[in-house]
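Before anything else, here is the set of structures, which you'll find just below.
Every number here is computed from the coordinates shown, using simple stated rules; none is lab data. Bear in mind the structure is a predicted one, so any value in this text is a computation, not a measurement. Cβ atoms are built from the backbone, for glycine too; each structure is taken alone.
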Structure 1
Amino acid sequence: MHTGEAFSDLSNKDAPVRGYLHPSAQAGADGLILTHGAGANCESPLLKALANSFNAEGWTVLRCDLPFRQLRPHGPPIRSAERDQAGLRAAVAAMRRLTPGRIFLGGHSYGGRQASMLAAAEPRLVEGLLLLSYPLHPPQKPAELRTKHFPSLTTPALFVHGMRDGFGTMSEMESALKLVPARTELLPVAGAGHELMTKANRESLLEEVTSRFSNFVRASIG
């Protein structure tokens, strides 16, 4: 597995970008930014594996740490949504300087939620979203839905969701996506929980997510 090249962009002092870049050998490649959940960082096995999978298909991929993780190596984000979204905005700006292709934003759990909230607020920021294990509600608290911004989300989004995810059942996800005016697709992952990737499904998951998102982009954008 390629680890990528250490990357940092300090042009925005309030929201530095730090992570690993997987550059494409193809001129004009599309770019994908991947970020992590509340308890992880950009070195998570899922992000590393997906970065390599997309890169092998010709994408330039940046997996980066959100600002809250840059400040603390451990622990959850605390009142940092605005700062973390600023970090994603800075990552998009950095990627647009790196590649002339279209830019897509993705994230696992908390990272995906922040990406979707940013895209809802700034609909022209990126061309599409890859949302992995969207945390629809806290486990065992189905009434506390995190969908307030969904009616404002006009950026096409592919949701990848484990069928055993405690943060939302498949039926709950299907209902929630009806709130989104943009084109959406829901990719269920059989036998998977919130972490999505297991030893048993690793190869099939990577292949399916990469191909499904590429097809989703072609169908949604061309």
Structure 2
Amino acid sequence: MQTGEQPLVYALLGDIVASKTHHRRDELQGRVVEALAAVDERVPGVQPLEVTIGDEFQGAYGSLADAVRASLLIRLVLLPRVDARFGIGSGRVTVFDDTRRPLSQDGPAWWAAREAINHVHRHQQRSAHERAIRTWFVAGPSPEDRAGRSGADQFVNAHLLCRDALVPRDDDRAVALLRGWLLGRTQVDLAAEVGISQSAVSQRLGRMGALAIRDSFDLLAAGQS
């Protein structure tokens, strides 16, 4: 990415839930780096995903749909042993030094993403239902985002609330099925991988709300096009 002010982007900030409980910090860092690389291949951004400091990471996308999809895939690659949370913010960014890693940059998109992830952090201290929140979107103050400020962001966050609540967290098999299916693998392939019948895969995907996760994302993506 070149230096100077950039077009409207959707900045994604992420960090690891309860990262201090992971005693093998080197292994945790390695898992995060591998997850980010895998998702970069599936959902290329205008700024590649990269670890910044500690347990935080970031990337930027040309569309809200790509940022939303990337956040879900990162979670599914890391789960069930590691969970992550995210803030998505829209706006412009200014890159000061494109030779640095992470990039030296600033701008409303990153401010909005920080506001969004701080919102998630605050809800982690509340009820069990609110602790299920993992992703939030804040529209930035630029003219392109006025529609978001007028209410469209509320619909995006309604999708994110329901989506994140449906993601399985403690079931290896359920995570593998949802991840594989959302990545385009067939139910027959998934059945062979986990050792159950294709009909059992279909039933489990239905019970966990996988169809709703996919269909609601498709509607969101269509609305952004």
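With mean projected area of the Cα convex hull in nm², for residues 76-203 alone computed over the structures 1, 2, the top value is the one for 2, the highest of the group.
Each of 1, 2 could give P(r) over Cα pairs in 10 Å bins from 0, in percent, for residues 108-179 alone, but the derived value 21, 58, 19, 1 comes from 1. If you line up 1, 2 by Rg/Rh (Cα atoms, Kirkwood Rh), the top spot, with the largest value, goes to 2.
For which of the structures 1, 2 does the calculation of mean count of other Cβ atoms within 10 Å over residues 20-27 return 16.5? Derived from the structure labelled 1.
Supply the structure label, taken from 1, 2, corresponding to helix-only ellipticity at 222 nm (-39500 (n - 2.57) for each DSSP H run of 4 or more, over all residues; to 500) with the calculated value -15000. Don't skip to the answer; put the middle values down first.
Values: 1: -10500; 2: -15000.
Clearly, the read-out refers to 2.
Taking 19 as the value of relative contact order in percent (Cα under 8 Å, 6 or more apart) derived from one of the structures shown (1, 2), identify that structure. Traced to structure 2. Which of 1, 2 yields 1.3 for distance in nm of label points 7 Å out along Cα→Cβ at positions 12 and 156, as computed? Among 1, 2, the structure yielding 1.3 for distance in nm of label points 7 Å out along Cα→Cβ at positions 12 and 156 is 2.
Assuming 11.4, 40 is Rg and Dmax of the Cα atoms in Å, for residues 84-139 alone as calculated from a single structure, say which of 1, 2 it is. Intermediate values should be presented prior to the final figure.
Numbers: 1: 11.4, 40; 2: 13.6, 43.
Matching structure: 1.
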